[in-house]
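These are the structures, in structure tokens.
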Structure I
Amino acid sequence: MFNPLRHTGKAALCVALVAISCAASAAGLKSGLKIAFVPKQINNPYEVIADDGGMAAIKEFGGVGKVVGPSDAGASSQVQYINTLITQRQDAIVIAANDANAVVPYLKKAMSQGIKVVTFDSDTAPEGRQLFVNQANAEGIGRGQIQLVAKLMGGEGEFAVLSATPNATNQNTWIKWMQEELKKPEYSKIKLVKIAYGNDDDQKSFVETQGLLQAYPNLKAIVAPTTVGIAAAARYISSSSSKGKVQVTGLGTPNQMRAFVKNGTVKAFQLWDPNQLGYLAAYAAAALCSGTITGKEGESFDAGKLGKRTIGPQGEIILGPPTTFDASNIDNFNF
């Protein structure tokens with residue numbers, strides 16, 4: 001007997017499969033690619049947004065995605081997950097490295113067995129991967145943080161940095177460029193008094209903020225180039241006597257920082273869209289697996305809704321410049 005609902009369902013399924021097939025073939029990608037994301041921490045809100053972007057891209061081009069990783073950001077905490085993914089014969093591993101060197105031997109093992117390796121957000125040493133998908137130019141991020149905090153401080157005073165872990169590749173690179181920017185004569189009245197580490201843990205970052213305010217009573221600002229750190233610092237200062245006196249800025253998501261902007265604790269901060277970062281990393285991995293690129297400088301690939309992207313020096317692909325969020329625009333963003 002003819003069942004219109006059954007045939008409608010079959011037709012819809014066929015349309016969906018054709019759409020997936022067309023999306024993959026349009027980008028020159030193989031179908032059914034197995035791509036695993038390994039975040040710094042499985043429960044880090046920023047990482048969750050980035051991983052969701054990756055999974056959306058994988059679904060878009062008809063792959064099979066998964067997210068596995070540690071609950072802490074220790075230097076070697078990702079090793080066991082990499083080894084498991086090698087055993088599972090994933091086509092690609094996309095990883096935000098907790099340490100530039102600790103995971104390299106294991107990623108090299110993966111590559112030796114034909115698994116493609118893409119780092120994103122936080123890089124390894126170059127020999128540990130084939131591509132690095134970077135949020136933005138690292139120098140621009142670091143220098144931009146100093147330019148922003150200098151403006152918030154009125155061009156003078158003491159400030160501290162509240163970072164993630166001491167071994168975090170991306171934060172350390174940004175801090176290096178912050179220190180370079182500080183050498184310019186226009187910052188002669190600004191002093192970096194301390195680099196503290198909250199280990200990308202909310203409670204430790206909260207306590208470190210308290211410690212900074214106690215140790216440096218003349219502190220005028222805290223720069224936290226980590227979404228966990230900036231939220232924890234803002235939460236502490238918002239309910240302390242330092243509110244309105246100590247500026248909080250750094251890198252955070254609009255959704256986690258909106259309340260602090262609204263109540264005046266935070267005047268401005270920066271970030272890119274981590275969802276798009278994960279999305280771009282997934283497409284880069286798929287292009288590698290499909291042979292449309294090899295990782296050489298100058299090669300280009302189709303990154304879905306993000307359009308054509310080109311590989312730069314040392315296998316780096318840049319998402320784009322960060323956005324500055326403040327009271328005038330924060331409600332225009334939802335991530």
Structure II
Amino acid sequence: MPKNIQQQLFQYGGLPRLFMKQVTTFQECAILIRQPAIEVMSYLSQTDYTKPVNKYVLYGKFGTGKSIILSHILHYASMQNYLLVHIYWGANWFKNMREVATSVLSPGCIDLPIDAGMWLRLFKTQNSKLLSLKVTKDYVWNQRETTSQGTSILELIDFGINRMKYACGVVDALIKEIKLASTAGKCKTMVMIDGFNAFTANYTRIFDDNKRMVLPKQVSLAIPFWDITKDDWCNGAIVLSVDEKANKERRDSYLPRYLLGKEGFDHLDPFVPIVVDDYNPTEFDSMIEYYKDRKWIRNITPSGQRELELVTNKNPLVLMDHCKFL
């Protein structure tokens with residue numbers, strides 16, 4: 001992946017931390033082409049975009065490469081000029097939030113103003129060439145500040161970045177405008193959320209003024225993304241992942257029905273499940289050859305490679321971890 005594209009798409013996150021260490025070490029961002037990514041891309045190329053959006057849910061054991069595959073699909077969508085609506089790890093908003101405040105625009109909800117402002121900055125960076133859309137109605141933020149109909153989407157985003165107090169409201173307005181624009185055929189939209197099952201959890205680290213725990217459905221920043229994963233719009237696609245690490249209360253299985261719970265499963269249904277397994281023998285050999293080429297591992301014998309295959313069980317994360325000592 002060219003450096004400028006990597007900066008555009010992943011400047012504020014999206015690639016796993018351990019993978020980014022390798023990117024820095026190898027001085028290049030190389031992603032292995034795997035079957036789940038090819039499968040999703042083939043579906044995207046054959047989709048009838050006049051019909052309601054299709055949903056694709058990636059699932060699999062921890063460490064099999066779901067986040068990397070999402071990154072590959074994100075790169076593909078960017079090259080195909082999709083408007084990108086991307087959350088690189090949904091659970092961050094519910095356990096690593098930067099600031100919590102009572103919502104100024106949504107009574108009974110909690111705002112995450114800094115996280116909302118950072119997401120707007122991510123959206124602006126990823127879609128810098130596609131932000132020619134116009135706002136379709138007036139948005140009133142307070143007695144003196146409004147966003148008028150016909151204003152550029154870019155101005156709306158900049159307002160949210162500069163006035164973080166209203167950033168969650170700007171995100172809500174932006175998502176509504178994107179759905180309208182996609183349905184009207186003005187743009188083609190890709191929604192991508194890693195760890196979507198965090199949105200269906202019964203636990204967060206957010207507490208209101210009365211020290212009561214706040215659920216994801218009461219977080220104003222999360223509500224628009226729950227809305228855009230409905231199938232009431234067209235000319236787009238939704239690619240999500242579910243992960244055991246996204247919800248600490250549900251870690252006994254990696255299957256979507258268990259991780260999403262009944263409410264989350266019913267919300268996404270119908271969707272296309274895409275399993276992400278450990279490396280197959282060809283993928284494993286390709287990764288070993290790449291590590292050899294980068295001088296990350298040296299002088300490994302066929303028997304040593306076979307031992308590495310057995311010890312790691314061809315799990316991408318475990319293989320990455322074992323090879324750093326070679």
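None of the figures in this text is laboratory data; all of them are computed from the coordinates on show. This is a predicted model, so every value here is computed, not measured. Cβ atoms are built from the backbone, for glycine too; each structure is taken alone.
Given that Rg and Dmax of the Cα atoms in Å, for residues 106-265 alone, derived from a single structure, equals 16.6, 52, which label among I, II identifies that structure? Answer by label: II. Between structures I, II, the greatest calculated value of volume of the Cα convex hull per residue in Å³, for residues 210-297 alone is seen in II.
Computing distance in nm of label points 7 Å out along Cα→Cβ at positions 66 and 194 for each of I, II, which one ends up highest?
Numbers: I: 4.3; II: 1.1.
Once distance in nm of label points 7 Å out along Cα→Cβ at positions 66 and 194 is worked out for each structure, I has the highest.
Computing relative contact order in percent (Cα under 8 Å, 6 or more apart) gives 19 for which of I, II? Only one of I, II returns 19 for relative contact order in percent (Cα under 8 Å, 6 or more apart), namely I.
When volume of the Cα convex hull per residue in Å³ is computed for each of I, II, which one produces 152?
Working: I: 152; II: 136.
This figure was derived from I.
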